[in-house]
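Take a look at the structures below.
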Structure I
Amino acid sequence: MRFAVIQFPGSNCDVDMYCAIADVLGEEVSYVWHGEKSLEGFDAVLLPGGFSYGDYLRTGAIAKFANIMPEVVRFAQEGKSVLGICNGFQILTESGLLPGVLLRNHKLHFVCQTVELKVENHQTMFSNLYQKGEILRIPIAHGEGNYYCDEKTLQSLEENRQIVFRYVTENPNGSVADIAGIINEKGNVLGMMPHPERAVENLIGGCDGLRLFQSILSFWKEGIQVAQS
């Protein structure tokens, strides 16, 4: 499986993402600069955390105009895996690939800690190796991770089982309904504020995030097997 890590000016978690895929998952991965216009040959796209374009205007607002983004949108429309983490989640909402918006944290300061997440939907291409209700420990590091949507959108997210992860024990940023990660209606685009790429080895504090990437790989392999049968 071949992964693309999109690099924007200001990305600072791109190396973490690359190493999680190459060194731990053991799959092929390449950096793709924001100025490129093609994702030909890739099977999954990863939008890393950081401060794309310095977070000017608001987080993700400028990144959505990058040359690579129409290709990311096309990639998602074809049903291929797109994962946005932290700033990547913000870019996905700004680009219209996911509903809602990420606001300033409710206490208006940057938070950097490890939080507990509950797996709400384990039947997605991103979470199929987790158990429903399983509690994960994943790091966060953001100043604008307060997920917000209107009541109609929230009801739709609940009814369509688009909420994949929720904060438990503590909601660190004020997100509505304790939302930490959601998918689109098709189920192939996931945005989440916590950083699973920073939780792939016990050496760095835990490996609860590894199964997210393994889930993507497992889903892809099943699709290949079905196509070949």
Structure II
Amino acid sequence: MKFGVVIFPGSNCDKDVIHVCGNVLGKEVLELWHKDQDLKGLKPEEDVIILPGGFSYGDYLRSGAIARFSPVMEEVIAFAHSGGCVIGICNGFQILCESGLLPGALLKNDNQLFSCKNVFIRVDSANSAMTTGLKERSVLKIPIAHSEGRFFADDATLAALEKNDQILFRYVDAAGEANAAGNPNGSCLNIAGICNENRNVIGMMPHPERAAEEALGNKDGLLLLNAILESKASSPLNVA
């Protein structure tokens, strides 16, 4: 399998993702520029596309709003609709919501401030490419770095996410409890990451690529990235 990493003007976590996918996971990585009109041979049944964090197009209008209209996103959307695995991290999550591949929106943090720190997240579903083989309700320490990370959706959408087991990660305290103290941005239902109904599109605000090496003092993020490899090795996700 290969990883395709989409790079927009203003992306600043692309090199981190490329390094981890290539040098830590040992997979071939293809860089996809925002103006590309093809995916360089990436196959939905085999490969994975990652939209990394950063400030695409300077976050003008709102985060992810302009990036959603980049030429490459037409190909990414088609890739997802064909069953390909697409993962958005931080700004990538915002872009996936803006593009309609994921429900909801990411709003300004409730304190209106940029937040950069380690947080705890709980795995609430093992039924996704990033949580395959992980124990449900296990707690991971993963860093965040965002000012617009507050997940919001209407009550009907939140109910559907709960019912369909689409909430993959929740912000929690060190004991694994989803409460206000463990919620760094005021996200509805403490949501830190979700997937679509077909489970092949995933968005999360925390940065697993920043917690994937011993030298960083934290390898919890590597569990999520290795889960992608395990998921692809067992059986590719397909759209019904």
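Quick note: the coordinates plus some simple rules give every number you see, no bench work behind them. All figures in this text were calculated on a predicted structure; none of them were measured in a lab. Cβ atoms are built from the backbone, for glycine too; each structure is taken alone.
Identify the structure, out of I, II, from whose coordinates mean count of other Cβ atoms within 10 Å over residues 41-48 was calculated to give 17.4. List each step's numbers first, then the result.
Numbers: I: 23.1; II: 17.4.
Going through each structure in turn, the value belongs to II.
Taking FRET efficiency 1/(1 + (r/R0)^6) of positions 81 and 145 (r between Cβ atoms, R0 = 35 Å, to 0.05) as the criterion, the highest value among I, II goes to I.
Comparing distance in nm of label points 7 Å out along Cα→Cβ at positions 25 and 97 across structures I, II, the highest value is found for II.
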